[in-house]
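Structures incoming, each one as structure tokens.
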Structure I
Amino acid sequence: MFQASPRGGRWLAVWWPVAASLAATLFWLLLTPETLRWLKAENGPIEGTNAALYFVCALVFLLSRRIEPATRLALAVLFCGFGAREMDWHKAFTGKSVLKVSYYLGDAPLQQRLIAFVAVAAVGLAVLLLVLGYARSTLRLWQRRDPVATSVVVFIVTMVVTKVLDRSLNLLAEQAGIVFSESTGLLVGALEETIELSLPLIALVAWAQFRAMRR
């Protein structure tokens, strides 16, 4: 999928999480707490937009003939998984998290557990295919300042940042007994949700860079 590219714009993707961080901070400064809670609520405007963009990414990758068929399918499955996870469809279907072993050992209907397992396994296989097929080449091309590889790295780093933000306050409260103000919680929550919104946009930047490279 990846080939070395002499084109510029290596750090183009990084502007999306930067812009998202600034937007989240402005939301926190300018909006009322009630409005901010509504904006970042589960299945609210930000999450709904994020999920829609993930599905757009899945469709874009699936229809990109310049990408190898197996990679196309893996990317489409992965981003569909991201979109479904963002909308909590797994919990709507099962009532529980399908990522926990206890769910499969529980008393949920067998058919429901099988469908959940197939869905999780499909996403897991997609991740495995992408990691085994492209991890080394992506790292090598990133070291050579390749724009597409750089956007992939930006995507991964941004995802890690959102997960840290998502768990940071709870972990500090549970492990260290540090409790933050409601205002701080709103800021961190706004940052997490809004920065996460940049992830599918980063993916689309990588796709556009890849298309430009293959012309």
Structure II
Amino acid sequence: MIGLIKGEVCYLNAPLVCVMTQSGVGYEIELPTPAFCQLSLNEPASIYTHLHVREDAQLLYGFGTKEDRDVFRKLIKINGVGAKMALAMLSTLSAGGLKRAVEHEDDSALVRIPGIGKKTAQRLIIELKGKLLEFGSDISELSGQGEFFDVSLQADNQMQIIAEVESALIGLGYKEKEAQNAIKQAQLGLDDVNISSLLKASLKQLSGF
């Protein structure tokens, strides 16, 4: 199993990052928002990973710390919690904040996670209580401060720019898949990504020059 990937960030397309290793292999990895926002284009990255195998695909999920990765693995073992929900949980709450919410039976904290209502939050507390304490800080060390992540402006801006450029390309008559592929390739050569620069670079990719 692939447990850790080190290399250079060759493109960012929230929530996906591609990391090129020294062997020349590029790994596309999906990350929770806080981990994604710590990365910069063309900079080195070290990402703890979980390989998720489905019938139709093999997906890599990445994390900034081993603790986050271990908590993710525990979460996806819970009935009804898939990889997407587990990522949403770690995008909204830190691993420590999640443990504190569970151990203190704070369902009001859990319902702040997209896709989780009060009944689901209460069920998660029952199923997870005591099971997350083996990872990282002990519950007695958790202050309760900084449990929640604000929605990152960096991630929001990145996604908004990509969405607007993709919409513009589709409006020009390109197919959705063509637009997405062009945007991915265009990002590789850009240090400063904004709507104007990304649109021009994407059109250049589509024109073949």
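FYI, it's all coordinate maths here, none of it is from the lab. The shown structure was predicted, so the numbers you read here are calculated from the model rather than taken from an experiment. Cβ atoms are built from the backbone, for glycine too; each structure is taken alone.
A value of 38 was computed for relative contact order in percent (Cα under 8 Å, 6 or more apart); which of I, II is the source structure? Intermediate values should be presented prior to the final figure.
Working: I: 38; II: 17.
The read-out was computed on structure I.
Please state which of the structures I, II yields 0.9 when distance in nm of label points 7 Å out along Cα→Cβ at positions 74 and 98 is computed from it. Comparing all candidates, it corresponds to II. When helix-only ellipticity at 222 nm (-39500 (n - 2.57) for each DSSP H run of 4 or more, over all residues; to 500) is computed across structures I, II, the figure -25000 traces back to I.
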